[in-house]
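Okay, got some structures for you below.
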Structure 1
Amino acid sequence: MSQKVDHLLSLLQDQTVIPILRIDDIQSAITLARALLSKVD
């Protein structure tokens, strides 16, 4: 790997990552939300 990638990985290794997802289509957002919530039970 490149030196930049190695440096970035060392910085992020112990960090919490919170993924962000932007969905412009409301119907797709609703469908995805329902699918994700069905896995919570």
Structure 2
Amino acid sequence: MVLALTGYVWQQDVGAVFRRDTVLITDGGVDVLTDSPSWG
């Protein structure tokens, strides 16, 4: 199974940040197929 996971943070008068990754779920575990940048 492949899933697209999206995180979203929004603050009024500041803006928004989106983060999306695609993951592959198999009997053997989970593999992240994309590499979104991290801020922090």
Structure 3
Amino acid sequence: MAKDRSTVAFQVMWNRLISVVEEQAQALIRTAFSTSVREAG
């Protein structure tokens, strides 16, 4: 029973991590085309 709970907890944490990474990728894509980011590089 404890293994089932740890498996579920791992899956929830994995899904949260994937969500954060996808959100960061979208933010990077949005800012990569802005003038200030382009001129700073």
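All of the numbers you see were taken from the coordinates with simple rules; none came from a lab. Please read all numbers here as calculations on a predicted model, not as lab measurements.
Each of 1, 2, 3 could give helix-only ellipticity at 222 nm (-39500 (n - 2.57) for each DSSP H run of 4 or more, over all residues; to 500), but the derived value -30500 comes from 3. Which one of 1, 2, 3 has semi-axes √(5λ) of the Cα gyration tensor in Å, as calculated from the coordinates, equal to 38, 6, 4? Derived from 3, not from the others.
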